[in-house]
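Values quoted throughout were computed directly from the atomic coordinates according to the rules given, and no laboratory measurement underlies them. Small disclaimer: the values here were computed from a predicted structure and weren't measured. Cβ atoms are built from the backbone, for glycine too; each structure is taken alone.
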Structure I
Amino acid sequence: MGDDGYGPAVVDELNARYDIPDNVQAVDVGTCVREYLFDYLLAEEGRPEKIIILDAVDFPDRAFGEVFQIVPDEIPAKKIHDFSLHQFPTVNLLKELEENTGIRVLILAAQVEHIPEEIAPGLSPAMTKAVTEACEKISQILSIKANPDA
């Protein structure tokens, strides 16, 4: 719904325009983020070293489309208490994942400009720029390169 499509747009861009190595996955988990995190929490082996969670957030002091990193304690209260599957997982789950598995959790957020009341596809111009910026930040974090042929 509007700018809330930031995460899936970043994943699509990464998969289309970057050389993703075999040991890295860019996955749009849709409404299943908690299931993935629980699987990582319970897994004995095959855990990733790092997880980058992407989500559109609403911080009143941020500029539209601003991309920034936050830690679980900084997740807006509105999202912390939202238990629907398409929202952020609970702060406790993210903390447990880091503390009990050694997986580093990074949250790369982008400031929304517009979330429509009804289902409407398409990002605002500010969020469209945020997608490109997020991809660049992720490529630096993971040391992956853009595919010049894409």
Structure II
Amino acid sequence: MPSSPNISFVLHDVARLLRKRFEQRSRASGLTRAQWQVLAYLSRHEGIHQNKLADLIEIMPITLARLLDKMEARGFIERRPNPTDRRAWLLYLTPQAHPLLETMRSNGQKSRDEAFVGLSADAQLHLLQTLCLIKSNLLEARTQPAVDRENDHD
């Protein structure tokens, strides 16, 4: 009897395929996936400190700095001095970035619409709630020591 698909593999494949479909739609913009991610986070957190943004995106601060250098050179973001810390920079979108955000949101919605064909609005909501619960559980679990139950003989 064949076994059920492994949920971890399926989730990974779905995430990868959604990213690829979004990238296909967005190729003409000339932005990388990482740059799209920076724009998305900045649109929700304008005025954020660079290191805090690196934490949110879960990339190294030096990697983010390189991305920001390229995006600043293209006129999509600007760094402003932090009035309370002269060593720190705060990040803002430029007016030139806003049309890109609209394109990104549209491409993301079209990709999700393709992915959710055949799923009712209730099923989509339930899926989102379930995935959010799984994410929350995993975030909580990472603060706890890993326990190997198979070798726990108490």
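Quick look at the values:
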read-out	value
Among I, II, structure where distance in nm of label points 7 Å out along Cα→Cβ at positions 65 and 137 as derived comes to 1.5	I
Given -11000 for helix-only ellipticity at 222 nm (-39500 (n - 2.57) for each DSSP H run of 4 or more, over all residues; to 500), calculated: source structure among I, II	I
Test item: FRET efficiency 1/(1 + (r/R0)^6) of positions 17 and 49 (r between Cβ atoms, R0 = 35 Å, to 0.05) calculated as 0.55, pick one of I, II	II
Structure from which 21 was derived, relative contact order in percent (Cα under 8 Å, 6 or more apart), options I, II	II
Identity of the structure behind 0.8 (criterion: distance in nm of label points 7 Å out along Cα→Cβ at positions 41 and 105, calculated), options I, II	I
Origin of the value -0.62, -1.22, where log10 I(q)/I(0) by the Debye sum over Cα atoms at q = 0.11, 0.18 Å⁻¹ was derived from one of I, II	II
